[in-house]
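**Q** Read through the structures below before going on.
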Structure P
Amino acid sequence: MGTPKQVALVVGASRGIGRQVAIDLAKNGYAVVVAAKSTSDAHSVKPFPPDPDSSQSTISTVEREIREAGGEAHAIAMDVRNFESVTQMVDKTVQKFGRLDVIVYNSGAIWWSAVETTPMKRFQLMQQVNPEGLYGTVQAALPHFKANGWKGRIIVVSPPIYSRFFRGKTGYAMGKVGMSVLTKGLAMDFEREGRKNMAITSIWPAAAIQSAATAKTSRTDPTVLTDLRKPTIFSDAILAMLRAPCAVVNGQLELDEDFLRNYAGVTDFGKYSVVPGAVPRRIMPAEFPDLKVKEQDDEGRRIDLAKL
């Protein structure tokens, strides 16, 4: 028997970036579980495949796309706001394929506005889908990674931590930065416990990426397209992260372009432009603050309430 395929679970895989990540993981030999809320009768969709940024694109159509291209995929309907649903998703993945090697958490709720104009219900939705959904997914997956000898990768769609990110979208930033804090904290846990074959990494776009979120704007203002990149830059960066040694990527908050340039040696980013020849505007800073302090390794007396 040959080596069994590695299994990747992509949470938030129905459209846009998540769909592209799932398809490209399958092209690179992964058995892929595509998970989200939206399902459909994939064989009734015409034309096929549907617009990847439209509501016609669901985990059902993504599963069909992957299978018709010769890949292996399985769709699981779930809701990241419900921990029981999240746990069932992870358990069903392992039941289906016998293992779990990679998680990509792409689910996200967005509302860019000031605190005054961010309703409480919208704020709560963002926290449920963004940091709570991620935390639940990680909690549900860790026992399976443990059973596999602590071997696995977790990729989180969340940003580097810096002050400008909070401006004009505080409620959204609270959740997304919380996801990045989970990346940093869990990475420290892996290091402290000597789990050298585990890594968690955050990834964020350096320039805007074509997606369902940008589709509305570009329909009313086509000039927006010149500032957009194809989602393949994101999936290429994730694949590069998965190939990199755990020690290189564990706990890192990376940008897609910068990681591809610095670690994968990519120099030509023109192929990722939605409009040929256009150079999309970089929306992220060139450099980020170092979050470490001089006393980084001084924990004092560590308290673990779970053991008390």
Structure Q
Amino acid sequence: MLDARQLQALAAVIEHGGFGPAAQALNLTLAAVSLRIKSLEEHLGQRLLVRGKTVRATAAGQALLAHVKQLQMMEADLLAGLQGGGEPRADAAWQSLSVAINADSVASWFLPGVAPLLQRHRLLLEIMIDDQDHTHDALKSGDVIGCVTTLAQAMRGCVAEPLGVMRYRCVAAPAVVQRCRTPRGAVSPHQLLAQPAIIFNRKDALQDGFLAQHFGLKQPNYPRHFAPAVDAFETAIELGLGWGMVPEQHLARRPGLQEMLPGATVDVVLYWQHWAREPLSAQRLTQAVKAAAHASLPPVQTG
């Protein structure tokens, strides 16, 4: 039988990034937190934390963190049910859920879709922003309960459900588009690669995907600006600093942008990966996420 206080200490150390902050959050002494972790490691016969300048969880520690979060959510759901059924009271405690999502989804369909649920059931979201090709790492480590990802294969203990297609178009300010065209109006790959690209962050591979898919260019070299915020990213394109890949859903609010190659898209298939065994609050979030995506995104084509 696992000791609840020891598990609580482990979760606090991982989530706060160290023993000192965890002790402060739990209103315990540093020695008490260290003793609880040591006792838990001795009981399980393996290391749960890697100590250093920063504290991180081992694979076993990550698995226990996911277990603790599930227990916390199940307890909150149980208390809510005992205190008044499905709808929480106005003075009910807020419950936190952690998710990992790509910035474009957060800024377009995700938050509008789940906002009513969060307000109705007094749920708090901690959103970790990452590239859609990497969000599943946070689910694997136990940091989140679900993620919007391009990974179709369900990870161990998880379910992967298709959400839809995020469709991107290559756009730029009119002056930049003109510089990339030949006298006959066609896009010159040479001229395009001479212009800077606006890229969200160093994990963002959409531009490379566009160049490979529509020009057959593999790992091309071109100048790049990095702007890791959706508004800053799109504003940089509007200002004529370069070209970039923008979701179709965002183009209506940026009427000054033009397509570099009209009709050419890069389609990114998104999935919602989540725990196979979900507490009620997480189940509700899963249903809201799927409904929001299906209402806003083109469906995934099968067969």
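Only the coordinates and a few stated rules stand behind these numbers; no lab work does. Note that the coordinates shown come from a computational prediction; the quantities given were computed from them, not determined experimentally. Cβ atoms are built from the backbone, for glycine too; each structure is taken alone.
**Q** Could you figure out which one of P, Q the value 31, 16, 13 for semi-axes √(5λ) of the Cα gyration tensor in Å, for residues 122-233 alone was computed from? Numbers along the way, then the final one.
**A** Numbers: P: 31, 16, 13; Q: 35, 16, 12.
It was calculated from structure P.
**Q** When P(r) over Cα pairs in 10 Å bins from 0, in percent is computed for each of P, Q, which one produces 6, 26, 37, 24, 7, 1, 0?
**A** So the calculation was done on P.
**Q** Now, a different point. With distance in nm of label points 7 Å out along Cα→Cβ at positions 146 and 186 computed per structure, which member of P, Q shows the largest figure?
**A** Evaluating distance in nm of label points 7 Å out along Cα→Cβ at positions 146 and 186 on every structure, the highest lands on Q.
**Q** To continue, here is another question. Which of the displayed structures (P, Q) returns the greatest value of mean count of other Cβ atoms within 10 Å over residues 130-137 on calculation?
**A** Answer by largest value of mean count of other Cβ atoms within 10 Å over residues 130-137: P.
**Q** Now for a separate question. For the read-out distance in nm of label points 7 Å out along Cα→Cβ at positions 106 and 210, a value of 1.5 was computed from one structure; give its label from P, Q.
**A** Answer by label: P.
**Q** A value of 1.9 was computed for distance in nm of label points 7 Å out along Cα→Cβ at positions 138 and 226; which of P, Q is the source structure?
**A** This figure was derived from Q.
**Q** OK, next. Starting from the value 1.09: which structure in P, Q was Rg/Rh (Cα atoms, Kirkwood Rh), for residues 170-257 alone calculated from? Present the calculation step by step, with values, prior to reporting the outcome.
**A** Details: P: 1.09; Q: 0.94.
Label of the source structure: P.
**Q** Follow-up. When relative contact order in percent (Cα under 8 Å, 6 or more apart) is calculated, the result is 21; to which of the structures P, Q does this value belong? Intermediate results must be reported in sequence, preceding the final value.
**A** Numbers: P: 16; Q: 21.
Answer by label: Q.
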